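All of the numbers you see were taken from the coordinates with simple rules; none came from a lab. In this text the structure is predicted, and so the values were computed from the model without any measurement. Cβ atoms are built from the backbone, for glycine too; each structure is taken alone.
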Structure 1
Amino acid sequence: MALELWSQLAGRADCSLNDDQLSKLSAYLDLLFAANQRMNLTRLTDRAAAETGHIADALTVLAFLPAGPHRLADVGAGGGVPGIPLAIARPDSSVVLIEATQKKAAFLSEAAGELGLANVQVIAQRAEEVAAGRMRESFDVVVARAVGELVWLAEWCVPLVKVGGSVLAMKGPRVADEIPAAAHALRLLGAGQPTIHPADLPGDRHHVIVQIPKIHPTHSRYPRHPTTAKGKPLD
C-alpha cells in the first residue's frame, strides 16, 4: 500500500520511482527507526504512520521542484525528512542536508552512505553559518520542515536561495497567521509574496507547502548571527 502511495505522489510530479528507489525509501525508514533507539529523530514509531507521515509527506514536495538538475538544501534536516526521500526520488538533484546537531548530522552521513546516495552532502552547521559562506545564494530550492515559524525560517532560508529560486516551507494550518507576521522580514530578505499550496496528502488535510520566491539578492547583513538576533525575529 505504501509503495503504491509513494508512486502515486511521484506521478503527480511526472516523476517515476523504480524498484531500487522504492527499496531505498523503505530502507531509509529502517535506518531511521534503528537510529531512533539511540537518539530522538522521530516521534513516529509506527511504521505505517512513518510511511505516510515521513516518506509520503516528503514526496508531496516533488511537484514544486525544478524539472531538470538542481541544487537543493534541507535546512534543519533532523532525521532527514524531506531531504533524503527527495534525494532518492530525484537523483538528478544535488542535495545538501544542513543540520547543526552533531549526532543527527552523523546519522545523516551514515544513512546517505548506507543508501548509496552520491548526490547528498551533509553540513553540520547552523543555516546562518552556511549562508555566510560560499554556499550563500547558491541553491535553486531550500526546503524546511517543522523547523520554526515562518518569520524565522525566512531569515535562515532565503539567504541561501539564488534569485529566481524559491523556499518551500512544509507547514500546518497555523501558517495563515505566520505569513502576515513574516511579511516585513520577507521584503527585507529579497523574497516575494508567498503562495500556499495544499500538500494533498491522503488522509491529511492540514499539511501545506508555502512557496516563497526569491526576487532580489539578500543584503549582506542577513542572516544575522544568532548572538545578534538574540531571539528577536526580523519584524
Structure 2
Amino acid sequence: MNFKDHFSGHADLYARARPHYPEALFEWIAAQAPARVCVWDVACGNGQASVALARRFERVIATDPSARQIAQAQADPHVEYRVEPAEHSSLAEHSVDAITVAQALHWFDLSRFVDEVRRVAKPGALFTAWSYAGCSVGAGIDTQIVRLYEDILGAYWPPERKLVDEGYASLSIPFTPVDTPTFEMRADWNAEQLLAYLRSWSAAQRYRAATGEDAIELIAGELRKRWNDPERPRVVRWKLALRAARVPA
C-alpha cells in the first residue's frame, strides 16, 4: 500500500535534528511488558527508539516503510531493521511482548494496524504509542515558535497533525487501557540546533517545496536575538503524550 511519506526527502536532517526520548520512558515500557524477549518498534524512522529498546529487550524488530529512513538508522546487534508498512508486517503470529510507536501513529490506517497488532502480539503484550508537540524554551523565544507553527506554516501542516497536538486523545485504541506516568522530553540546545529541529518539521519542508523559500528564516533573526547568546545552550522542553494498553488474549 502507499504510505504518507513526509520525511524521506530529508531523512538525514530528521536523524540529526530530532530530540531524544527520555530513558525513563523505555525503562517503564520494559517494566510493563510481560517479558523482554522481543519488541516491535513500528515506523521506527532512524531507529532512535529502537536502539534505546535494544538495551532493555533481547530482540528488537524495527520496521518502517521508508528505505531512506532505515538507511539513516543506527546499527545495533539487537535490532533487525525491515522496510515494511505498519499495517502489514512480516512478523510471526503472537511473537512480540511489546509494540511501540514513536511519533507516528497518526500516519497509520488505524483499523488495519490494530488488526496487525492483534496478530503479532503475545497475550498480554504491552502496546504503547507516544507523541510530542509544543516545544518551549522561554517566553520570547516561544512566541517566535508559535508564530512559525501557526501563522507561517499553519496551512502546510497535514490534517493528521491535529492528532499529535491533542496527544492522540481522540484515537480509539480497542485494547485494555494502562495508566501511564508523566514524561518530559528535554534537550540542551543552542539556537542553531533549535532552528535545525524546526526545519525538520514536515510543514517546513512542504513550505519549501511550495514556495522555494525557507520558512525558518522568517523567524530565525528574531529568535537568535531573543536567545541573547545564540551559542549558549538553553533547555528545550516538550510535553510527551503517551497512550498505553494491554492486548488481550
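Tabulated results
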| quantity | calculated |
| --- | --- |
| Ranking 1, 2 by relative contact order in percent (Cα under 8 Å, 6 or more apart), the structure that comes out highest | 2 |
| Winner on distance in nm of label points 7 Å out along Cα→Cβ at positions 48 and 192 once structures 1, 2 are ranked, highest first | 1 |
| Which entry (1, 2) yields the derived value 3.0 for distance in nm of label points 7 Å out along Cα→Cβ at positions 176 and 216 | 1 |
| For distance in nm of label points 7 Å out along Cα→Cβ at positions 72 and 104 computed as 1.3, the structure of 1, 2 it came from | 2 |
| Parent structure of the calculated result 13.8, given that mean count of other Cβ atoms within 10 Å over residues 40-47 is the read-out and 1, 2 the choices | 1 |
| If distance in nm of label points 7 Å out along Cα→Cβ at positions 64 and 128 is computed and equals 2.5, the structure in 1, 2 | 1 |
| Source structure (of 1, 2) for semi-axes √(5λ) of the Cα gyration tensor in Å, computed value 32, 19, 17 | 2 |
| Highest-scoring label, criterion being distance in nm of label points 7 Å out along Cα→Cβ at positions 32 and 168, among 1, 2 | 1 |
